[in-house]
1. Using helix-only ellipticity at 222 nm (-39500 (n - 2.57) for each DSSP H run of 4 or more, over all residues; to 500) as the calculated read-out, with -8500 as its value, let me know the right label among I, II.
2. Quick check: 14.9 is what I get for mean count of other Cβ atoms within 10 Å over residues 166-173, calculated from one of I, II. Which structure matches?
3. Say we calculate distance in nm of label points 7 Å out along Cα→Cβ at positions 14 and 262 for every structure; which of I, II gives the highest result?
4. Given structures I, II, which gives the highest value for relative contact order in percent (Cα under 8 Å, 6 or more apart)?
5. The value 4.9 for distance in nm of label points 7 Å out along Cα→Cβ at positions 70 and 230 was derived from one model only; which of I, II is it?
6. Determine which structure produced the value 145 for volume of the Cα convex hull per residue in Å³, calculated from the coordinates; the candidates are I, II.
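Any read-out appearing in this document is the output of simple, stated calculations on the displayed coordinates, not a laboratory observation. In this text the structure is predicted, and so the values were computed from the model without any measurement. Cβ atoms are built from the backbone, for glycine too; each structure is taken alone.
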Structure I
Amino acid sequence: MKCFIVISDGHTGHKNGLLNPNSELEEGVPVPMYAVPQSLWNLTVQVRDWVNTNCKKYDKWLINLGETTQGNKFSDDLLTAEMHLQFKWAAEAMYPFLDMKGMKGARFLQATSWHEYGDGSSSKLMVELLKAKYKLDIKQAVQSRMLVDDVMFEWTHHGPGTSKRKYLEGNSAFTEAKDKILLHLTEGDRCPDLSFSAHHHKPSKAQASILSNGTYTENTQVITPPMCGAGAYSRKVANPSAYYVGMHVVLTDGHGFEIIPFFKRMVDYDMEVI
């Protein structure tokens, strides 16, 4: 039995990014902990508490779908532009997960270049930092596939988007799932049962199935939300009035999989009564 803790888009180094309260600007000087990072950190505590309570007999894995650091291309609301501190803080945000009893390993995916200092340096260096501290199976990948308890997983950072229109949410995830099935039926290899991607501020999940030669081939596509709040650039791109942050936990037991979401709704406006 396996438990996968899925997290993405921490964007550590940004004012609204994921941050360990124990991180320091320099020795003895804590990093300012604003409201959004504190809320994000509380959510990670909730996830760890749930897993520790409900998954005591499971082998645990951490799956980070990328963008652990903010980078310095977009300078709005940076806590620091110093690369070494962003790397250090991002690694420290992962420590409590890797300290969990039963943790077997972690995977860090390469993501958007300007958040990864060009060529995936963030995820590559993250692996080196964590391997030096933990004797676990920790690796970096551009994309990843795993066969676990007869479930084929696919992990990527980039994938289908989510619409700004509420009534269109889920459509692109469904289309991606159906297209993935058609691709693998055409190529003649096994289609992933469960595909995870990230990069978007609204989560979505959809399942598709296609009947071929008397057998249904199925795929479930999950867009996992970020673990960061909105900044100036994301407001320009997405312009959200409300969005979700969160994580997923996926369990396998040899008979399929179960997806447990942990979400928190965030609002990006000021409410006034005048």
Structure II
Amino acid sequence: MDLLTQLLELAKKGASRPLVLWLEEYKQIAAGIYPELEHILTSLEDKGSVHQEVKKLINLLKQDTPDELSLAESLSYVAEIFQEEAAGPQKTQINEYIQTVMRFRTQAEMDSMYRKKREIVKKTLSETEIEEYDKKLFAHEGMIYCLEYYLAVYKAVLDAPNEEEKQKFIVNQEINLGFGNVPGLRIDFSRDEVLGKFIYSILNDELRTQLTRDYFTIKDVLMSIPAVCSSKTVCTYDFNKVTTVEIVGAFKKFIEQLFVAFTNIGIEKLSSFFFTPYGKKPKIKEIIL
């Protein structure tokens, strides 16, 4: 595998999920890249900008847990070492690499922003206050934007009269759950709004990491549905590769993990703010999916 292909593989992983979720795999990929970069470094003009960026990337790749945003930024700068001699298929691969690194950088910027916010909040709170903060977050943002919304979509898919209607709740840009239009399941996960509004704000590191892992597990399933789009809003989807049965099964597991998280933090009932697919304020342990 040539260097550009290895770098592209690294960028794709970073664009798809936070580094903490694939850290061991990262170490293996990094170990195969930095020796080649060290070889290239000897041929670059010393003190030049590209030389400095390659050197920085090498240092990052040698770290067990590098700063994710610094890694994404550094990956974007080293594209210059390939661009001058690029032609044909390699030029196409370089363009793919640049676009992928941009997505990685966006992912890393979001993670970095919320990590800084959490650090600021934590400095002002005691351990008891941190627990209270998280419980309120679950009870409000977590309930409105995550648990009750996803339960409503899940129930709508289950109750849909036929395969075509089930697919609409999964892939349509907008769906109606009784309170006006809301994003369909796939578009909701593509926007990562639940990460920003809820999961990335959780102060408990273990709980946040587990929910982040669960979130990206179901997101991977939804994003693996092949899509052909003629515009930003007009797409067709192929459910032969990933069936609705598989999607519903993965979605059910995600909701079950949410049940565990909400119960462990001390929330036993739904709040029924907007969506009530399982009745008014049912106990979580009594909901049968």
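1. Values: I: -8500; II: -20000.
So the calculation was done on I.
2. Working: I: 14.9; II: 19.0.
Considering all the candidates, the number was obtained from I.
3. Details: I: 2.1; II: 3.6.
Checked I, II; max of distance in nm of label points 7 Å out along Cα→Cβ at positions 14 and 262 sits with II.
4. Values: I: 21; II: 16.
Structure I comes out on top.
5. On the way: I: 1.7; II: 4.9.
Attributed to the structure labelled II.
6. The correct label is I.
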